[in-house]
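Below you'll find a set of structures to go through.
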Structure I
Amino acid sequence: MSEHYYTPKPTVEHKLQVVEAELRGRTLKFQTDAGVFSKSGIDYGSELLIESMRLPTDARVLDMGCGYGPIGLSAALLATDGIVTMADVNERALQLAADNAKLNHVMNVRMVQSDLFAGLIDEVFTHILTNPPIRAGKQVVHRLFDEAYDHLEDNGELWIVIQKKQGAASAFSKLEERFKKVDEIEKSKGYRIIRAIK
């Protein structure tokens, strides 16, 4: 069976490369590798989430499923007086995220290996950002939403990007079951940015 980007310890042969991206008006460099999500460059959904997300400077952010780090590092550059926890089940992705934080001189981040929220038991955040692992299946994605609710403080915000064809409507309905307010913040090229407030 072939590996997914949410494999904890990818065994696929390394294929390191550096990609550059203009995000929120800054040029950032990212080292990527085989065995991680969107290895050849920042995917459009993540880019749309980065451009759409609104964070106060003192936010305590979780980037759930951080990959090699574009969303979390962009968040850290906005939350200059806050801290961003970058979590992923994939060890290789997490190491790349740590390397990319150094590469871009971003200090207010920490890395946590975690299968969804298993490694973040008692932690609570003001904001959770995620480009959820759609390929892991609807059950996993909906569990992520439920667990995110439990890890947000009151009035905390969950920001997600999801494609219309990959279940944006059912994701929206699922979020409305738990969260007090759910809005579509942005839509472009079939992608939706949804914000859910606890």
Structure II
Amino acid sequence: MTRNDILQRVVDAAFVAFDQYAHDLRARRSVMQILANLETPGTERQGEGKRLPVCKQYLEGVLHVDVRLTSLRSLAASFKALEPMLEWKWRSTYDNTASENFLLSHANTMIVGPGGLEDRRDVWLGATLMAPKVRYPDHEHAPEETYLVLSEGEFQQGDSGWFSPGIGGSFYNPPGIKHAMRSGERPLFALWALLPDQPRH
């Protein structure tokens, strides 16, 4: 089984960028395991991609990453080439921690993982786009998660206050921790890599 060349370029570019910007040792261990899992391609979904209105309005702009950040620029360029194949979706469940404009002002896509362009269960690699002034709801999940942020925006995890990783910022979410994100005056765009079903340390 082989992987689509465009998808392989995104996988390669993503992990060059994660390697450069993910400094937390837990994140690095998680990312290295995800990369090892991805050495074996999964089943590619057939059919066309699907864009949501927020993508049409904001995606082009957030993919213009500062030219000094070479690995992020390469990642953004490869993602842009792959994006027409991706299926963007709204989060189907959310609570009152989300902003009132949340539903139509965000989009998630699974690049590799359950229901993704490459459908598999051992890796989740995806992206989130949010219009300006949107708050994503508090949520949690069993898999540990590493974020790579390609825009301005703020994040929260556990009992922390809001923090701004900045473009190229990366941080680690332990399994089961409550977390959220919000955009400011500009759109927010971030990649996330999750490693399901790992033994607890």
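Quick note: the coordinates plus some simple rules give every number you see, no bench work behind them. Predicted model, so just to flag it, every value in this text is computed and none were measured. Cβ atoms are built from the backbone, for glycine too; each structure is taken alone.
Distance in nm of label points 7 Å out along Cα→Cβ at positions 68 and 108 computed as 3.4: which structure among I, II? Can you show the working numbers first?
On the way: I: 2.5; II: 3.4.
Of the structures listed, the value fits II.
Taking relative contact order in percent (Cα under 8 Å, 6 or more apart) as the criterion, which structure among I, II has the greatest value? Walk me through the intermediate numbers first.
Details: I: 17; II: 23.
Once relative contact order in percent (Cα under 8 Å, 6 or more apart) is worked out for each structure, II has the highest.
Taking distance in nm of label points 7 Å out along Cα→Cβ at positions 76 and 140 as the criterion, which structure among I, II has the greatest value?
Evaluating distance in nm of label points 7 Å out along Cα→Cβ at positions 76 and 140 on every structure, the highest lands on II.
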